[in-house]
Structure P
Amino acid sequence: MQVEFWGVRGSIPSPGPDTVEYGGNTSCIAIRYGPHSGLIVVDAGTGIKRLGDHLVKSELPNGSIHAHLFLTHTHWDHIMGFPFFTPIFIPGNEIDVYGPVTHENDTIEQIIGMQLSYRYFPVRQNELAATIRYHELKEETFDLPDGMRITTKFLNHPILCLGYRFDYGGKSVATVYDNEPFRNLFPTDPQHPDYDPGLAEEGEDAAREQNEQLRAFFHGSDLLIHDSQYTLQEYLKARIGWGHSPFEFAINAAHKGQVKTLAFFHHDPLRSDHELRELLASYRSMIKGKSRVTLTVAQEQDTITV
């Protein structure tokens, strides 16, 4: 499998001189695999615009495009590029869109349809020329016709969000973003007026179990693309409950999960190229001789082969 990064930023596009090296587009990953160059796309952030232009220029002349687009969730930074994905406007192309079932009444198709309404965009959903099929997912495992196995896992985020594991030909790639470490939601301080020792213990057990289940989901993966929007200091100071992970949690989880390569992803919009370089060097030094996990920073237009 070849993993291509087309958008690596979180929350909001961040173009400018301080993000030109690693990129300022929001999340979009393409996975190419198999003898017929199957195409999986994860998320439709602003990075999907450049991916679509590339596909139309380099692959459409050889035949229609069939892509499997997996949405982690429907927060704006993960779907805002979809109306600009050029293949959806071309007859003969086929796009299968997958996403998590929501607790609301709207389906994935209806949510995308709201984007493609005159209030927000000049082209409506029923005017798209490509064949587009929508599939709603829960925690499940299924196979695509060409032998790609997909496993999904609910993550810890303010909206239902799925992590994806892609297994093909004995290799595996897992995505875990947007995700925050599961934590005890009950007071643990005996001096707290709402402290209950039974609930505190139950909360600790539940958080530990959920984090262990998540590690089992990506255990042994060749490449783990993991949320790392904050440093631990930033997270503990003012980011708890925002639905994102610190670098340190991602590293610890990858180590315990016996992951081969960990790619830091969903970079904070204020994180400069210089800061990302410095953080990568620091964390590599921190785990040297202690872990076999290879650390890297996801970078636009970079490709990782597994």
Structure Q
Amino acid sequence: MIKVRFWGVRGSIPCPGPSTVKYGGNTASIELRFGEEERLIIIDAGSGIRALGNYLMANDLPKGPIDTSIFLSHTHWDHIMGFPFFTPIYIPGTKLKIYGPVSFEDEGLDEVVGSQLSYRYFPIKHSELAAEITYHPLRECTMDMGGGLFVTTKYLNHPILCLGYRFEYKGKTVCTAYDTEPFRNVFPTDPEDFGYDEAAAEEGEKAAREENEKILRWYQGADVLIHDCQYTNEEYLESKIGWGHSTFEFVINSAHKADIKRLYLFHHDPMRSDEQLEELHREYVGRVNGRTNMEIHIAQEGLEIQV
């Protein structure tokens, strides 16, 4: 069995306030627990990881030192900003492995994440932390984590290197795909456009289609897919192309094609109120009603599900 608990579901920046109380205003952080021993893995260290750290201090630490891994989708600030406030890093005996992609050849994952803990930004330096922390840069791969747990990574489409994670454990699968947008043809396709080249346009279409199909195959048949769904199609086409985020329409259609059992819409726009999220959910569920057996949910801070 896999347990999933959402501690942060927003994108871009924390947005606390009366309009985000129900679904939450913290940025991305998810807790996964595997098996009866409840082995812990954390996905992303957005502002939601602060509350998760406090929970671990109250519920896990009394059973023994915290020994866990954090898998970062990427190192944009909204996905790492909670790390300095993750209390277990200040506790002797904590063992923490941090995995993630790195986009900068001259800076390792330890420097990108750890630089938040320097006196210019924070009163405690990374070198002063009590926990034993190791950093592990990742590319596309499959990792045997032991105990029947496997993790397969997949590059997504974002302005910096970003990885999706597929966790497989004893016949159950949970995938996370954020932040990402559909791959698209970057070459002019209108013969009237300056710089149009027929061969390049055709090759661009083929490449974009193949990359989108690779992602579909990667999360094919997952029991749970947690997917970036920040924009509507109208918002995306108006001004958000190239920002690295997906639309409700694209995600629901893709998840249906991939035979996903449960889809959780994630990485909510900080300008989106609880009421607006629910209105969009009703609209899109209504559009596909009777056409799919897939469950479609809004990711909600504090929500726990079992797989």
Structure R
Amino acid sequence: MGYTNSPLTAYTKLSPNHSGQRTHSIDRITPHCVVGQCTAESLGDWFAKSSTQASSNYGIDKDGRVGLYVEEKNRSWCSSSSANDQRAITIECASDASEPYAFRDVVYQTLIKLCVDICQRNGKKKLLWLGDKDKTLAYTPAPDEMILTVHRWFANKSCPGNWMYSRMGDLASKVTATLGGSSAQPDATAEKPASGYYRVRKDWSDSKSQKGAYKNLANAKKCADANPGYSVFDADGNVVYAPAPEPETPAVPFLVKVGIGDLNIRTGPGSNYSKTGFFTGRGCFTILQVEKGPGSDSGWGRLKSGAGWISLDHCTKL
């Protein structure tokens, strides 16, 4: 197909951090939270650095301006899943710097408009939110359907934050309505369901795991927060709230496979540390320690060789 880019774009700064042309047609949209009230220019500057080793197709800044950083024809490095990024338009959205990583209203309204535009230019009449990772990844969309996915399904992180996650159904409904389609998806921002209760379970199909049923969403959220691994479901079985996963530190040592030839080695766990001037090259390496740090969603690994630290974003754990 012939790929195009959004006419809503107000600023363009193309990033070198992408994998070239997609190997799958576009049938997903993945909104992200930046974790900061950025401008289109500052986000573009960040993605323009090869050391960042991350990018998104679009960004929406704190004032609702749209930035283009990776053309729609190309696969960005955004979701910790190459399979998702091959078929998704990824959108980084300016947000607060702490949970629930709320968006300003102008950012959310622009996200709705951008999703409508993406769907229209790619021949889609519906935007779907299925609310479940396994259900979504197993679903084959019709030619006129676009599906929403989230970063937290592919990495141990909160993204797009609980504020946006609780509004995914609302986003899908508003976009579909604008496109002229019909959708039975509920408004996930409503505090009370049309009928029935909010139920706190590990999984909708696992009724025995239920911790409680609540008329008030805030009370259901409190219950889910107090029970790791539990989510809040509406009367139709859709996830309306899922607490951020607890961070986990991988057991060490472990082996990783590096698939790119120019992965920088740094003197410490973060892009704020200086480069050693060497690359790992492609191959397998032993990681002795993992630390969180800027510039890597998956963390930084200390090489057994003593050469330094590498971003684990572009490593496959063996």
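Coordinate-derived values only; no laboratory data. Since we're looking at a predicted model, the values are computed, not measured. Cβ atoms are built from the backbone, for glycine too; each structure is taken alone.
Comparison across structures P, Q, R (criterion: distance in nm of label points 7 Å out along Cα→Cβ at positions 234 and 258) gives the highest value for R.
Looking across P, Q, R, the calculation of Rg and Dmax of the Cα atoms in Å, for residues 122-169 alone that yields 15.1, 41 traces back to Q. When you work out distance in nm of label points 7 Å out along Cα→Cβ at positions 2 and 298 for each of the structures P, Q, R, which one comes out largest? Biggest value here belongs to R.
A value of 6.2 was derived for distance in nm of label points 7 Å out along Cα→Cβ at positions 210 and 274; which structure in P, Q, R was it taken from? Only one of P, Q, R returns 6.2 for distance in nm of label points 7 Å out along Cα→Cβ at positions 210 and 274, namely R.
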